[in-house]
Every structure is written in C-alpha cells, then in structure tokens.
Structure P
Amino acid sequence: MTANFDLSDVEFHSFHWDNFNRDVLNAHKNVMAHFDLNVIYTEENMEHGEWLDRVMSRATKKVIAIIEPDCIPLNREIVEQAAEFVYRNETFLGPAQASNHIYPGSHIFASPAFFFISADCYKRMGCPSFRLNDRSDVAEELAYRAEKLGIPYRTLYPTHYERPPLEGIWRLGSYGYYGVGTVFAESVYHLFQSRFEQNVKLFLQHCDDVIAGKFTLDAFNSATALIRPEQQMPMPTPKPLIKRIRKRLKRGLYTTNKFI
C-alpha cells in the first residue's frame, strides 16, 4: 500500500441468500476478521447480478471488492495487491472462469467470486450491468465490454483443485481445468457448490487451516497437468437463432434494429 491509497479506500462486500449455510458463512467471517477486512454482508433473496449492480451504483470509495462467502484469500497480501493493482491501472480483476454451460464455453472472464474494480474503470466502461444474459454468466458482460473498448483487465488463473463437480470437471479454455475447491494464483481459494455437505467440510477445514497458518496444497490436483480427466462437463451447443432472438426480446435486449 502507498501513501495515497490503502485498504480504507476499498469497499468490501459479500452476498448470500437466507438459505445459505451458516457454518460456511461464519467460517468466512472468521477468515475476514483474521485478515482485518471489514466486509459488508448482504443477506437478501435477489438475483446475484442485480445485487452487484446495486452495490456499484451506491459505491463511494475508490475500489469496490466482492468476496463471495465460499471464497477466501489465503493471505492478506493478495487482497492488498489486487486492490492497488486495479486502482493504479483503472481496471478490474477476478479469478479466471469460463461459462461451461453457455456456448461456446471457452470465453474466459474475471468472475465475481474475488472481484476488484476501480470506480473510475466502471464509469469509463459506461457502468455495464453484471446481470446474466444469453451470452454471459454473472459479471461476464464486463469482460465483453472491456474487450470491446480495448480496456485490459486481469484474471487469476487456477493452479490446483480438489475434486471434480458432480457434472464433471470444468474446462478453462485451452489452459486447463478447475472444479470444487479451486486455488487461483496460489492465493485465493474458491469452494464452489457450497450447497453440498461434503464440500462444506472442505471449506470449514481450510478456513481453520488458513487462520492457523497451516493451509497446504498437498491433497490437491494440478489444474494444468497434462492428464485428461475422465469426467468432464459436456460442451455447450449453440442455440438455434430463433430461440436466441426470442430470449433477447423477452429480456429487452433489442433496441432500434440492433443489440445493446
């Protein structure tokens, strides 16, 4: 951190519904307290992207940070580095993710799990919505907007994961794979699928280990090993044009003779 920027210039937010696992939530809060991060938690049953839009519209600080309740930093340094990077470079960053359920399934974007963005960057991009649409998962549209405007952004790539999701391992373009219990840049842990009890146990243990300074990658799988996983999530297929048009009409994504 530098003289004119520190973590007091960052708004930290986290979001969950009222049915979210309380043990996971409490473990997350313990890690945030361990790293002395003042996170504003919102419990509300609303669309994730809609909540993100609301957070951005009300933000008053230089940097806005989102840390989902099943995602934790493994050290304080990655939080400081991420915040300062997006502020100094007027950009955003997040863990690398590809929407394996949306065609073509290979577009890599900065996911909202551990997401940092400068307020100036968001304004420069025209305040795009975080909400999902027919080509984007939550927050993916920001990557598309940045790519269109020529604004560089950063993604933290996975190094390790613990186990495949039930539907099969997720591909990250041509880079490798990620799944339940993924570590990004050896500095951020994202559980994924916290609704399953067998995954909850992993998260609780890792939170305890991080606080105790005992976190290790010994039992993890490499995200980049040249081994083809047996179980992979099926690749998405393109939707017929008429279905895409109907969906866009329903969502109000047509303006005068063109998409927005």
Structure Q
Amino acid sequence: MEIIGFILGILIGISLGLIGSGGSILTVPVLVYLMHIVPSTATVYSLFIVGVSALAGTVRGAKQKLLSYQIAFYFGIPSVIAIFVMRKYIVPVLPEIFFTIGNYPFSRDLVIMLVFSVLMILSSVSMIKKNPVETDSNLKLGPGKIITQGLIIGLLSGFVGVGGGFLIIPTLIHEAKLTMKQAVTTSLVIIAFNSLIGFLSSVNTVDIHWAFLLTFTAFAVIGILTGMFLSQKISSERLKPFFGWFILVMGIYILIKETLLK
C-alpha cells in the first residue's frame, strides 16, 4: 500500500504544479484511507508535505515571473497569522467529542473530515463553472477584501489541516483578477507559508514518523516539478473543470463514508 501511496504522492505534486491546488485535499484522504493514519495526524503530515512541495514550485514559478508579490503579501500575511492562531491555540484545546446526537458521537476527527468534505464540495463548484473573469495586471486592487479573504481561508485551512489552494485559487482569480497561471504561482507561495507555519505550530502535538514523511514529500516534490513543466504544454484552464469534478466526487465520497458507512 505504501508504494501506491508514494505514486499518489507524485500525482498530488502534479496537481499542485498544474493548477496550484489539490495538494491537501488529495493528501489527507490518501493518508487517512490508504495509509490508515488518523485524521488529526494526517492533517499535520499534510501541512508538511504540501508546504515543502509548494515551496519548491514557488521557486520555479518566480523564475518565470508569474508571482504577484502584492497579492501574495495582502493575502498571505493575514492567512499565515490566522492559520498559526488556529493550529497553535485553538485546535489543541478542541474537545475530543464535539457533541452527540442520540448514540452517535461527533468526535474531533469526524468533524474535521466533515468540514473538509463540505469545503471540497463547495470549492469544486467554482472550478467546474466556466465563468469568464476580467484580468488586468494594472487593476488597482483594494486590499481590504483580499485581507479578509486571507483571514477566513487561513482559519479554515488551519482547522482542517490544508494549504488552502482549492480555496485560494478561486479567490485570486475572481477577486484579485489574476490570470490562471499567475494565480497558480501566487497560490503556491501562500500555500507554502500557510502549510509550513501550520506544521510548525502543530509539530509537537503528534508523533511524527520522519522517514515516511520525508519519503512521501520527496515524491510530491518530484510531482510538482513535473506538473509545472507540463503546465507549459497543457492549458490549466482546461484542466480546472475536470479537477473540479474529481474534487466533487471525493468530497461526496468522504461525506458518505464518514456518516453513512460507519
């Protein structure tokens, strides 16, 4: 099973390299359902895997002058602060059992996976829709809305243990008016800092199997570099709807598995 997981690690990296998202929303299910790692630990692992991979992709994208430093600053700083607060101070004090309906307890891990699946389903809609977006590199952007979005997405990312690319990309395209390729690279730098800050804030809360984690991460880095190479040959705009449908199916599967199949 580990071999299959490592192969999927490459595919996770390719997803990040091609469309700037999908790292965590693929990593967490692979770690939980294939590697049998509990969700609370899987989310911490995911932050490291995606953070290191995204950082490698950021370097390559910056060399191609696709990184919007202004948007990365407006969005990234509040997002990093929010994810740090969530992982460092809020998640550790959350109760093991949130609430009980009848004889069915809603544990912290269950709530994480439920929120995770709902976010997947909601974000898939924006990827599936083919809404034309006005892009203008000279557009004067008011930072207020981007800062607010960064805070919200940082809190959500911190709770479910994701880099947030599947939430960040639609925001960068529709609110910041970036092109798809600019949004991908800018998303990667935000994901890298979000994920690594989240990981450092959580590293002492779980037992880490470093040999496994570093091996999986290495495969993901290979994948993201491959994905960024392929992005020069393949239109990421065409891939986005297909990826959206995949996220939708995965989100529905997780929702059903966590509620009806237990």
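What follows is calculated from the coordinates using simple rules that are stated; it is not laboratory data. Owing to the predicted nature of the structure, the values given are computational and were not obtained by experimental measurement. Cβ atoms are built from the backbone, for glycine too; each structure is taken alone.
Tell me which structure, out of P, Q, gives 138 once volume of the Cα convex hull per residue in Å³ is calculated. The value was obtained from structure P.
Comparing mean count of other Cβ atoms within 10 Å over residues 150-157 across structures P, Q, the highest value is found for Q. When relative contact order in percent (Cα under 8 Å, 6 or more apart) is calculated for each of the structures P, Q, which structure yields the highest value? Of structures P, Q, the maximum of relative contact order in percent (Cα under 8 Å, 6 or more apart) occurs in Q.
When FRET efficiency 1/(1 + (r/R0)^6) of positions 30 and 70 (r between Cβ atoms, R0 = 41 Å, to 0.05) is computed for each of P, Q, which one produces 0.75? It must be structure Q, since only it matches. Given -9500 as the derived value for helix-only ellipticity at 222 nm (-39500 (n - 2.57) for each DSSP H run of 4 or more, over all residues; to 500), which of the supplied structures P, Q does it correspond to? So the calculation was done on P.
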